[in-house]
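Next up, some structures in structure tokens.
Values in this text are rule-based calculations from the coordinates and carry no lab data. The shown structure was predicted, so the numbers you read here are calculated from the model rather than taken from an experiment. Cβ atoms are built from the backbone, for glycine too; each structure is taken alone.
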Structure 1
Amino acid sequence: MFSTAVTDHWLAGLAPADLPTTPGTYRVVVDADLPAARRLSVLDLAGTGGVVRATPEVAAALGLVDGATVEAAALSSARTSAGIALNGADHVFHLPAAALAALTTPAPGDDVRVLTAADADAFAAFAAAAPGDDLDEAYVELDHWLVVGAFVAGADGPRLVTAASAYPWAGTTLADTGVLTLPEHRGRGLGRRTVRALAAHAHARGHEPLYRCQLDNAASVALARAAGFVPFATWDVVRPDDD
């Protein structure tokens, strides 16, 4: 259903047959090369079991053995005893391979287009009009690897009201995507069109979009689904040391 770029990244050396078939049961992978920020991660694949990855030090603290399985309740209890907290899971959405292949980029002159440095003033006005918390959470920046925006007519000319940006994720060909629509323009399908346009441009550049959002962000979940994305997993990592 999903491309090998997706499964190869998230399973990282495991085959689907290596995973437990029961949700809430995890295959343990102990990896000394994990970065500190991901010294413990928990991946719950949609409809099946998942993967726990840990450095040798964290695995020892939690009593995890490479190649073994662990149940969610046992993992939670071990984390509590060891004082290791997770940051809070994200939904991980991807486009199915067939949907990705069917994407087409908007025609030139469309009101949804790629943004460049020449759009700096329009983007600055957009950022100034956006709620601060929304802007921080979306993490949409004009200097990202790929940026797409939607414009509507305004008194002083076209006004940028939706922006989506992406950057290559962890050295892969997956493009981590953020999107934000100004509050007064939501509910008009602009976010969906912008995300799909970004996905098409990313695919044309040899990448494919990764869409992540927090589990309780109902609006973002709805946007992902409206844009054709399908749940792949939920993913959690160890809480940052400075939290």
Structure 2
Amino acid sequence: MSDLNGRTALVTGASRGIGQAIATGLAARGATVIAHFGTDKEGVTATLDQIERAGGTGHPVRAELGADGDVETLFAGVEAALADRSLDILVNNAAAPPAGPLGTTTRAQFDHLFAVNVRAPYFIIERALPLLADGGRIITVSSVATRMANATQTSFAMTKGAVETMSRTLAAQLGARGITVNAVAPGATRTATNAPVFETPGLTELITSMTALGRLGGPGDVAEVVAFLASDAARWITGQVIDASGGLFLGPRA
């Protein structure tokens, strides 16, 4: 499939997990991918290797999101990689993980969570807009945590609720340029990084029993949804949150 030939994409948090699958998937469809990473140089090298094996082209860009000057650092690398081309696809995937339930999260952890998960995507979009082509795509990775009452993820769910609201409001603002803005909400997704979590006795069985499609998700399941939203086929979809959870926690299963 080469429906993204000639397009350029920036994927944040592309060194592992869902972000790595998104970057590789977009490249396999013909996009040139700017793969952002924070500290995992080995991981982004693996991403670039996968992109190359898929027949695509990738460029690494390092920036520690949540730190002072993060957006400026990121876009210095992005503009160098673009080399006067426009940006066509922006995927805000990078995120800090849940910090814990109420009463255990420190103010510093809370502030860091919002700096990475909310502030960074907001200002990345703002900085990207002059580079983004009319008819471009902005896709932000959210979470099913926004529709589930999970006491261990309160602050994390708050951040994801914020970017879902951001996506809806920006969709209305940017529609005049033909730019679509959507969010994708994964559920329980097993990656190489979080695999040990799912080794907790009974956890996988519990989650799959609450999932309509009866299994855990994988990075590719989410990446395929992102690739669809980045394509021309999704040109009439904007301001939406697309659930990519396999039907997690919809209600009692028959």
Structure 3
Amino acid sequence: MRDLDDNDLAYYLATGIGDIVRGTRAGGLLHGRSLARVANEVAQCWTDEVLSVHRPDDGTLSEGVSDDRSRLDKSRVWIIDVVDGTKEFSTGRADWSVHVALVVDGQPTLGSVGLPDGRRVFRSDVVDHVEGPRSGNMVISRNNPPAGVTAVADSLGLTVRPMGSAGAKMLSVLLGDADVYLHAGGQNEWDQAAPVAVALASGLHASRLDGTPIRFNKPDTYSPDILVCRPDMTEQVLAAAASMQP
């Protein structure tokens, strides 16, 4: 069944996941790890069923599902994280996100990134980054700040701002609240696929710290680093980030 355009499907998935995950907070009946576990399980179950109905021939890769590697034989693979920033979500913070991406032959073809607590979903087919004066900020991981990032920020004249999920950090650059999102020390493909798809579609720069494109649907889902920044700062930031390379 292919009654939905891929962009629409990604958007409806991200919107539905966000609604489901937020709903698990109802009444304050669950907290902490119990809340996070139920939110992930319920949202993932719904997502798997939707994809089985609408894209039964596509591959999938999700944080909450065992990887049987059958995706490696597929050209089209949906890469999903129903709650990116579980710690933020389960402790009541708003800087968590929902990631839905379609990767075709290793390329992040399209995606949607939701900020459910802000009631917003950003889709790659209708998105643009905010231009104008620089914010002077660099966003980094709140829970796993990369080594050496303070020196990089200082060399660029930027102020470091810790935030939660990868999607929230990328969107802060897209919205003009930050100029650079930089991470080193490792993530997984589901952390990066949707944010990279939306960032590239919006006109932002998105790559590895050495400037090479980020590829997806690899046998090993580990991805060592990521850079998303304003396009007019790309060369400057890549030069500064070179000091973080092993």
With distance in nm of label points 7 Å out along Cα→Cβ at positions 11 and 163 derived from the coordinates and found to be 1.4, which of 1, 2, 3 does the value describe?
2
Winner on distance in nm of label points 7 Å out along Cα→Cβ at positions 203 and 227 once structures 1, 2, 3 are ranked, highest first
2
